[in-house]
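The next part holds the structures, each set out as structure tokens.
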Structure P
Amino acid sequence: MSTRLPTYFVSHGGGPWPWIKDLMPGMERLEASLQAIPVELGLTPRAVLVISGHWEEREFTVQTGEHPPMIYDYGGFPEFTYRIQYPAPGAPDVAARVGQLLEDAGITTRYDGRRGYDHGMFAPLYVVYPQADVPILQLSLKRGYDPAAHLAAGRALAPLRDEGVLIVGSGFSYHNLANFGPSAGPASTAFGGWLNTTLVEGPVEERTQRLLHWDTAPGARASHPAEDHLIPLMVAVGAAEAEPGVRIYHEHDFMGAIDSSSFRFGEVPGSDH
């Protein structure tokens, strides 16, 4: 029986959607997949480390605050959505461990005690842990979006999985803000199929090499003109590099036409693997 936690890459939806479901219908399958995460884990993690597509720095940077403020990094939503509170406590002790692991791996690391929670964290995690009673900290992306660097960061952070820390990459399997209409279907379907082949159906030993060259995949650049919402996946995979992937959420018609997916890497605690 294992107590090692899996890792996740989740498509996190649009803006503050959990608070405006009447204005943003069609989120039911995404919501159900996020709600299922604590159920399948069967335990409450010591903390959650979130790598969000909404935070990048020149070097990997760890959020260290005890009570991070909110960052409303979206626009065009109702006024009250700029007063949302998700008061999950920070995790300074885990932040120190994250920094130690990265630095021990030779990865330059910075620390930020003032950084707040962005919606790449608080939108999905509000659905997963609505009581805001699980400590959460964020790790930035590294500017340049080098897949190898983010896979390496995931490898360095893998010991956290045996220390009660849940690693979650939060982004989107498709993220092209200039094309979220019906014409997004072909590219998102092509790239979504490649992702599932790479992460779930194909040989685990080939997964890393395929991800290093993700931008050559069918529909890749049409799905991710900038890869900020894809690169959190690399950290989640790197932390579970030799372990199988499972697609935990998938729909072909997100917002009418988009192929959207989320994935888990590694077995859930208590499995006999």
Structure Q
Amino acid sequence: MLTSTAVELHLGAAGYCTHPEFLTLRGGSLRPVSFPAGFACIVHPVHGPMLLDTGYSSRFFRETNRLPNALYRYITPVVYNEGDGAVRFLARIGLQPEDIRYIILSHFHGDHIAGVRDFPQAKMIYLPQAYDAVRSLGPIAAVRAGFLSGLLPEDFEARSLPVTGKAKRVESLPADFPFPEVYDLFGDGSILGVDVSGHAAGMMGLLLSTGRHDYFLCADAVWSSRAFREQRRPHAFAGLIMSDRGEYRRNFDRLIAMHQRFPHIRIVPSHCREALQAWGTAEGATR
């Protein structure tokens, strides 16, 4: 195991958006492809149930009813039904919103934070540079950055637990682990945050283990598993929405290196339908 503690993992999605395939996969077709708004429920034996991101919610449509926020919906068409939400997903596995102790936010794009208000007791964990990059943006700049401030609750900062301290080498990781910035989120080696910035500033993925498999939930470091398997970057146009193209390329290459050096690690991009279909059922040490 890459981490110290086996957890239970449930992968789900709350709605999806559509884009032409070629934007996310160089050489892809012009046809529109659906990209699920993935999230994860992690049931930790000590720290309890938590989420990585939340996917869409109906609140996204209310927040994008008027300009300039409506530009977000026009540029990124979204399909969402009320039964698709994270709350309904959790009910199917026996959890209520108040059971969620933490929401780990990979970054602050609307498709990752739209359900945050549904969990009024959860503490928010994120890299501080991710929030710093969007918190003071004006209306147009915020839309360009994919950030809708109204999706966050009024007491967001009071409930925030931004990751503090410097990234460091974690003893449980191999010496040739390709990502240099790793954070021990709970101080016990059980859930490791990995800086995968580029698509968004301060974007964080998670390393965890169910006891049977190691997982890397890599957020939007790529949009599909094909990207790192076939070493196909997104189209140059996709760079228009990235916080740092150079950083994106570096972390894209690190993801390829991880796949090649550690093929046993299950890499899960947030928007990859293939990964969700393959590993979307519950897995844990007790199952």
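Per-structure values
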item	result
Top of P, Q by Rg/Rh (Cα atoms, Kirkwood Rh), for residues 100-171 alone, largest first	Q
Given 0.25 for FRET efficiency 1/(1 + (r/R0)^6) of positions 12 and 68 (r between Cβ atoms, R0 = 25 Å, to 0.05), calculated: source structure among P, Q	Q
For -5500 (helix-only ellipticity at 222 nm (-39500 (n - 2.57) for each DSSP H run of 4 or more, over all residues; to 500), calculated) the corresponding structure among P, Q	Q
FRET efficiency 1/(1 + (r/R0)^6) of positions 236 and 252 (r between Cβ atoms, R0 = 25 Å, to 0.05) - structure with the largest value, from P, Q	Q
Among P, Q, structure where FRET efficiency 1/(1 + (r/R0)^6) of positions 4 and 188 (r between Cβ atoms, R0 = 30 Å, to 0.05) as derived comes to 0.40	P
Per relative contact order in percent (Cα under 8 Å, 6 or more apart), the highest-valued of structures P, Q	P
Ranking P, Q by volume of the Cα convex hull per residue in Å³, for residues 180-227 alone, the structure that comes out highest	Q
At a computed 13.7 (Kirkwood radius over Cα pairs in Å, for residues 76-131 alone), which of P, Q	P
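Bear in mind these aren't lab numbers, they're just calculated from the coordinates by the rules spelled out. Worth saying up front: this structure is predicted, and the values here are computed from it rather than measured. Cβ atoms are built from the backbone, for glycine too; each structure is taken alone.
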